[in-house]
1. Ranked by percent of Cα pairs over 16 Å apart, which of 1, 2 sits at the highest value?
2. Tell me which structure, out of 1, 2, gives -27000 once helix-only ellipticity at 222 nm (-39500 (n - 2.57) for each DSSP H run of 4 or more, over all residues; to 500) is calculated.
3. Name the one structure among 1, 2 that relative contact order in percent (Cα under 8 Å, 6 or more apart) of 39 was derived from.
Structure 1
Amino acid sequence: MRDRMATFVKVAQANIVKGITEVEGSDVKFRCDRWQREQGGEGITCVLQDGKVFEKAAVNVSIVHGELPPGMRAQ
C-alpha cells in the first residue's frame, strides 16, 4: 500500500509540474532535486523561479517512514 501511495503522489506531482509548465509557456523550467532520508523515505523538490506568469512556484513531495521516538509514541 505504501508503494502504491508513493507512486500516486509522485504522478500527481509530475502532472502539476507539467500543468504549470504549460501555463508558464516560457523557457523557464522547474529545477527538481531528489533526496533520500537515512531513517527511511525520500522526496522530490521542484521549484520554478522568475517565470513570465509565475514569479515563483514549488511542488514538493515528502514520503517518509520509520520508527517514532518513545516520547511521540506515548502521546
Structure 2
Amino acid sequence: MPMKIEEPVAMKLLAENVEFQRLWAEHQRYEAQLAELDRHAYLLPEQELERRTIQKLKLAGKDRMAALVREEAGR
C-alpha cells in the first residue's frame, strides 16, 4: 500500500525540502520493488534477502521523513 501524505507539514516539506523529496521518491520506488517481489509465490533465498533489505531501507527512510516532519512542526 503506497504511503500517503496528508499532514500539512509533510505536504509543505514535499513541496520545498529536497531531502524530503528524495526520501519520498525512494519510498515510492521501494514500495514498487516490494510489490514486484510479493507477486511471486515463492522467493529464492537471494530474493528474500533483497526483500528484507528493501524493507529496512524503506523503514529507515520513513523514520527520517517522520523526523523531518517533527523538526518542521517544532519551528
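No lab work stands behind these numbers, since they all come straight from the coordinates. Since the model is a prediction, treat every value here as computed from it, not as a measurement.
1. Largest calculated value belongs to 1.
2. Structure 2 accounts for this read-out.
3. 2
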